[in-house]
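Every read-out reported here was derived from the displayed coordinates using simple, explicitly stated rules and does not represent laboratory data. Computed from a predicted model, the values in this text were never measured in an experiment. Cβ atoms are built from the backbone, for glycine too; each structure is taken alone.
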Structure I
Amino acid sequence: MRLEDYEKIESTNIDYKEKLEESHPRSWLKSVSAFANTNGGVLLFGVNDNRQPVGIDNAKYTASKIAELINSKISPIPRYELHSFQENGLDFIEVKVGDGPAVPYYYSSDGRKIAYIRSGDKSIEAPTHVLDNLLLKGNNKTFDSLPSIYRLGDVSFTLLDATLKKETGTPIDTNRDYISLNLMNSDGFITNAGLLICDQGLLKQSRIFCTRWKGTVKGSIDGDAIDDKEYTGSIISLLENAETFIKNNSKTGWEINGMFRKEFAEYPTKAVREAIVNAIIHRDYQILGSEIHIDMYDDRLEITSPGGMVDGSQIQDLDLTKIPSLRRNTIISDIFNRLHFMERRGSGITRIIESYADSVHKPKFSSNVSSFTVIFPNKGYIHKANKENIKNSNIVDDKDYFLIKIYKNLGGKVRSSFLERLQNLFNIVGYEKEFTREKIEEVFMVKKSRANEIITMLINNNIIENDELLYKFKK
């Protein structure tokens with residue numbers, strides 16, 4: 001590969017190292033562990049953090065030392081390939097690390113063993129729930145396949161039986177079907193999948209909290225809850241109750257167009273259902289004390305589930321048309337497929353996006369190591385705002401509105417020098433045009449990691465909005 005080819009690799013899957021730090025091997029071996037534990041990746045030695053090629057001295061020795069340290073300090077030894085190459089008279093070393101299958105892969109030093117994972121473009125110590133999942137994966141198991149302490153006489157599957165009979169026309173054979181569906185093992189113990197599906201809802205972390213907030217901000221003066229519900233029980237009933245809550249707190253708008261009355265829903269029903277299904281079957285049930293949250297505001301609907309992407313990537317960094325279909329809970333995923341709750345595997349995100357083909361405002365997706373969120377814009381709210389052409393929008397110009405907003409949202413949180421650089425950024429890029437992370441690096445004179453922290457902070461404080469890897473002032 002040429003150096004320019006490495007620029008095409010997603011930041012989640014590549015780390016640049018200026019040199020080999022023999023005395024501090026954890027600085028780069030943690031990325032070897034992280035790549036092996038998640039989705040594989042590449043370490044490129046001879047390139048600094050700003051992606052400037054500087055080359056490696058004594059490439060032959062360095063390559064030998066890299067292999068020695070990986071083999072002695074990463075356990076078990078991961079699959080990796082090591083290549084040296086030259087470009088423009090400089091030497092570079094590529095270490096290509098494969099994912100799995102003997103996860104977790106630990107970095108060992110001073111008697112300690114630490115497993116790392118990738119989170120965006122960083123390698124971090126695996127949180128407890130992620131490490132638990134890695135241990136299961138290494139044993140070719142999933143959480144929903146594990147047996148519980150309950151037997152068939154302790155639970156009932158009335159809702160599942162009725163739903164399956166409706167969809168297939170065939171009644172359940174208790175002795176045969178519960179085992180074939182992996183709701184019960186051959187020893188008669190109910191699996192975690194069975195506990196999630198059963199009428200009693202015996203896994204306490206399997207809950208959905210639904211809230212309809214007043215206004216557009218949670219917890220503001222005008223942000224009191226208009227309606228809130230907590231649902232427990234079978235995940236089949238969780239899906240039905242969540243859909244009902246959203247329907248009851250949504251409106252169907254209409255307008256007269258010539259001789260016809262045109263109706264439009266605030267949220268596309270099938271797309272919202274898809275998002276709820278995904279939240280239920282893909283969430284991480286090993287994060288105790290957690291639940292799915294559905295938050296409705298005047299202008300949007302947010303669905304957040306515990307657990308990030310299965311492969312450790314961050315969805316906001318990916319091409320949404322090429323998201324792989326990976327299942328964290330294979331048993332309940334298969335059952336939901338049998339119940340026709342899922343139309344086609346691997347196409348949910350595409351359908352959600354396509355449901356807003358008639359709107360300039362699109363659904364947004366974000367994830368981190370512990371959560372996944374999808375945000376649906378309220379079509380009725382958008383339509384009303386466009387129709388009314390509110391006069392207040394012209395009271396102040398963009399620059400004045402920007403100054404008001406940053407001091408209101410960031411005042412007291414950051415230094416004055418930060419606000420000055422932020423103002424300088426928008427003086428350069430304007431208030432209408434999109435810009436990239438590199439522009440923030442340039443104006444703030446920081447490296448990539450700090451630029452990403454600034455972007456996250458500005459998004460969380462409602463200053464900018466993102467569309468894939470482009471950003472702009474949020475009006």
Structure II
Amino acid sequence: MLDGDKIRKYREKAGFTQLALGARLGISDRAVSKWERGLSLPSAENLLALSRVLGVSVDAFRADGDEGTAAPDAGVTACGMESLRELYKLGRGPSSSHTIGPERACLRFAGRYPTADAFAVTLYGSLAKTGKGHGTEEVIRKTLSPRPVTVRLDTVKTDLPHPNTMEISALREGALLARARVMSVGGGSIVFEGEREEVPPRVSREDTFSAIATLCAREDIRLWEYVVRTEGEDFFAFLSTVWEQMKRSIREGLQGEGVLPGGLGVERKARTLYASQHIDESPEVYENRTVCAYAFAVSEQNAAGETIVTAPTCGAAGVLPAVLYYEQKKRRLPDEAILRALATAGLVGNLIKTNASISGAECGCQVEIGSACAMAAAALGELYGLSLDKIEYAAEIAIEHHLGLTCDPICGLVQIPCIERNAVAAMRAKNAVSLASFLYETRKISLDRVIHTMKETGLDMNAAYKETSEGGLARIRL
């Protein structure tokens with residue numbers, strides 16, 4: 001028998017209101033309320049979705065001591081993870097949540113109403129507060145062009161199903177055709193309120209590092225080999241496309257000059273940094289300068305609204321390609337080695353996405369830059385041939401020392417401090433791997449535990465420090 005109070009407990013622990021949870025499941029908040037009061041039971045399909053969204057097993061909702069079946073699928077104890085194709089996405093910056101997500105929402109909505117001759121869009125919450133700085137308004141107008149679009153920023157309304165909420169209206173000769181509320185839930189993914197979320201297929205049953213590591217140890221395989229098993233042999237072709245775009249972003253970013261858009265007057269620095277070699281420069285300084293130049297290059301491309309790869313987000317897109325490109329050039333590694341590292345990195349990013357969040361609006365910059373640093377550390381661990389324990393420790397160190405990192409971009413632009421953070425995190429990833437390779441036997445905290453802690457920290461964080469441009473550095477006016 002299901003325990004409604006447990007559903008409520010896990011919902012509140014995950015930071016959802018009844019309205020927000022209902023929106024994610026494609027049902028009403030009244031239905032959620034009835035479940036929690038024991039007035040009705042979720043269907044088997046809804047129970048599985050509930051388990052996935054709240055990040056717990058189906059069995060967690062049972063009454064204590066109940067060994068019976070609450071629903072036809074009650075034997076399912078692992079939710080699994082989505083394909084890495086849902087993590088690595090090619091798109092225009094500067095924000096996966098604030099540009100890629102709204103772009104996809106507008107395309108889908110406009111496709112439903114081809115006879116509309118105009119649109120009206122209202123941005124709420126974090127989308128409204130950073131709508132100008134992140135270029136959300138601009139991408140909406142470009143997406144719905146050539147039809148006229150009115151974009152309104154509502155920074156007052158607080159009763160929202162998600163921090164990144166928008167409302168789109170289709171008009172025909174001034175009359176309303178339809179209206180929809182959409183949430184940009186992170187990584188470019190979107191959910192239409194009142195509609196069942198289009199859940200990507202789960203390619204793996206395991207959704208914790210401990211479970212994956214146990215399987216890998218039993219089968220004597222590497223993490224990247226586990227990814228290939230779950231994704232399919234053709235997955236390397238996809239990763240090859242990802243890697244080519246990452247390299248293109250670095251090369252084009254190193255050629256970029258001038259001032260980034262947005263009004264802050266931030267000049268591109270990647271080219272200057274890359275060309276600033278001194279005759280007596282030490283190998284350590286060269287490495288630091290070069291890796292940082294690569295991270296700046298991608299981050300500046302993102303800030304300029306150019307195409308990048310989310311890794312795991314737009315705002316943190318420079319970390320992983322910077323460390324991998326440097327290692328490839330330094331050690332003359334074949335692309336195959338880099339693709340294996342990308343698979344390993346993606347696995348760590350997917351664990352974070354599944355069990356915590358990669359949305360700065362939900363949990364701060366710790367889940368963007370912190371996650372990217374952990375992914376880069378895991379990738380480097382694979383390139384160096386480190387053991388599973390050492391790779392886990394490297395990723396754990398990377399996250400642990402980003403816990404509580406605020407998301408407070410000045411004027412809402414993904415420039416200050418975002419660009420520098422990519423460079424710093426790239427170097428920190430290298431440091432994490434070095435520490436892990438020496439001290440892994442002293443590790444006290446698991447990767448799963450620190451991911452869970454990151455989620456708890458994000459939910460506890462003041463909203464002013466989660467991509468709203470209301471607190472911290474974002475209060476500075478330049």
Structure III
Amino acid sequence: MKKKTIKNVFGSIFYQLIYLLCGLLIPRILIDGYGSNTYALITSITQFLSYIILLESGIGVVVKSLFYKAITKKDEKEIVSIFKSCQGFFNKILIIFVFYIIMLCIFYPYTSAANTFDKVFTISLILIISISTFFEYFFGMTYKLFLQSDQKSYIISYIQIITYIINTFVIILLVKLKVDIRIVKLSSSIIFIFRPIFQNIYVRWKYKFNYTKYDKNYKIPNRYDGLSQHVAGLINSNSDVILLSLFTNISNVAIYSIYNMIISNLKSFINSFIVGTDAAFGLLYANKEEKKLSEVFNLYESFYLIIITIIYSCTFILIIPFIAVYTKGITDVNYVNTAFAFTIVLANYVHSIKNPYNSLAYDVGKFKETKKGAWLEAIINVVVSLILVFKFGLVGVIIGTLCSVIYRCLDFVIFISNHILKRNVFQSLKKIFLAMFQTLFLFFISKLFDFSLITNYIQWIIAAIIIFIVVCLFVFLTSFPFYKKEFKKIIKLLKRRFK
């Protein structure tokens with residue numbers, strides 16, 4: 001299990017680094033080639049289409065928890081039954097997806113985000129961008145979920161790395177040739193179709209399951225609880241761009257998308273530490289090793305919070321200088337917005353703090369028990385954002401996100417402390433308060449320095465290295481008195497591995 005976890009973590013980290021580099025290159029190339037408004041339109045359409053991710057996140061977390069148990073028992077018939085039932089569920093949702101695309105083609109061209117573009121142009125973009133989503137979630141998702149459950153997420157990471165690199169080179173080439181943006185997006189969609197194909201080929205080659213022997217009456221338990229919960233999660237996570245598209249001008253979508261691109265890349269990198277460990281937690285719970293689960297999670301929780309405190313402290317300080325350099329020369333939209341930058345980083349910092357607790361609850365199959373909290377989070381976000389978006393615009397929708405994610409973070413911490421780990425909730429809360437204090441202290445200290453002197457990437461990289469070293473020293477020195485036991489355990493484990 002340890003070797004697989006290490007492979008998953010490093011495979012995921014490598015993928016996130018490639019994704020980060022490609023994710024930084026592509027938006028700037030598209031903005032330079034087609035303008036901020038066209039890039040904002042693509043972002044808005046992608047955000048609307050991302051609601052289909054509820055297939056992976058809704059049914060996906062439920063299916064993974066079932067796969068954990070079947071893999072532990074080495075029950076091939078049950079594994080194949082889960083495969084068949086999962087795919088059958090996806091096929092039913094296929095009809096809803098097609099209907100959703102039709103409705104999007106009819107109504108989306110009339111939104112404020114799209115009303116400056118030709119309707120045929122907008123509809124064709126919707127159809128083109130939906131192609132890869134269609135294939136990803138309806139033909140490859142079951143195999144992807146199985147690989148994640150069997151602690152082989154690194155296989156998925158390698159496939160994604162190859163397709164992202166090819167996609168980036170193709171986009172650069174096509175933009176240089178000044179082809180229509182629809183041809184660029186169609187090329188990307190075709191490249192990403194190969195992901196589910198390769199996943200299917202690998203699983204069928206490696207495992208040799210007999211897909212004819214399965215329980216035809218097998219039904220996925222809690223599937224609608226998981227689906228309901230993640231519909232709420234998707235409303236929560238995607239409401240910002242939707243509200244900005246409906247009630248503000250297209251430039252706000254462009255600004256949001258650039259900041260969100262940077263934050264999303266950071267979150268994806270941070271999530272690589274969860275992707276590599278969620279199967280391990282799920283299997284420990286499935287084997288009823290509750291004491292070991294509590295010990296391992298406590299250690300993981302402590303160092304995860306230290307890592308994200310370092311990452312987000314640097315992000316708070318460096319995001320505005322980076323945005324200034326990244327968007328230098330773009331004159332159609334002013335991307336530097338200090339209040340929005342602080343709020344979006346803070347909201348996503350709290351979201352990242354929530355992740356280990358959220359992930360653990362899903363890994364052990366607690367969907368019905370946490371469903372109500374998911375809907376309350378979505379309601380808080382939408383209501384607060386709707387109230388504030390008209391007066392505060394960008395900052396208003398992020399305040400809504402911040403309020404909702406604070407509630408959900410506390411909800412998950414209390415739930416897993418009481419019902420899974422069976423420990424005092426303050427054991428987690430004191431770690432979270434320490435992390436928040438460290439980050440905000442570093443941010444306010446940084447306000448004493450003038451970062452407007454940074455005018456190019458070289459200067460920004462030098463400043464980033466210095467700030468990273470200072471932040472690491474501060475966080476580790478101030479964390480050590482609170483994490484003496486955890487540090488000793490890690491040192492002991494490292495010595496054992498080295499020997």
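Of the structures labelled I, II, III, one was used to calculate Rg and Dmax of the Cα atoms in Å, for residues 130-289 alone, giving 20.0, 68. Name it. Structure I accounts for this read-out.
Any idea which of I, II, III comes out highest on distance in nm of label points 7 Å out along Cα→Cβ at positions 218 and 410? Please list the in-between numbers first.
Details: I: 2.4; II: 5.3; III: 4.2.
Looking at the calculated values, the largest one is II.
For the read-out relative contact order in percent (Cα under 8 Å, 6 or more apart), a value of 22 was computed from one structure; give its label from I, II, III. This value belongs to structure III.
Assuming -28500 is helix-only ellipticity at 222 nm (-39500 (n - 2.57) for each DSSP H run of 4 or more, over all residues; to 500) as calculated from a single structure, say which of I, II, III it is.
III
Each of structures I, II, III was scored by distance in nm of label points 7 Å out along Cα→Cβ at positions 26 and 322; the highest score is held by II.
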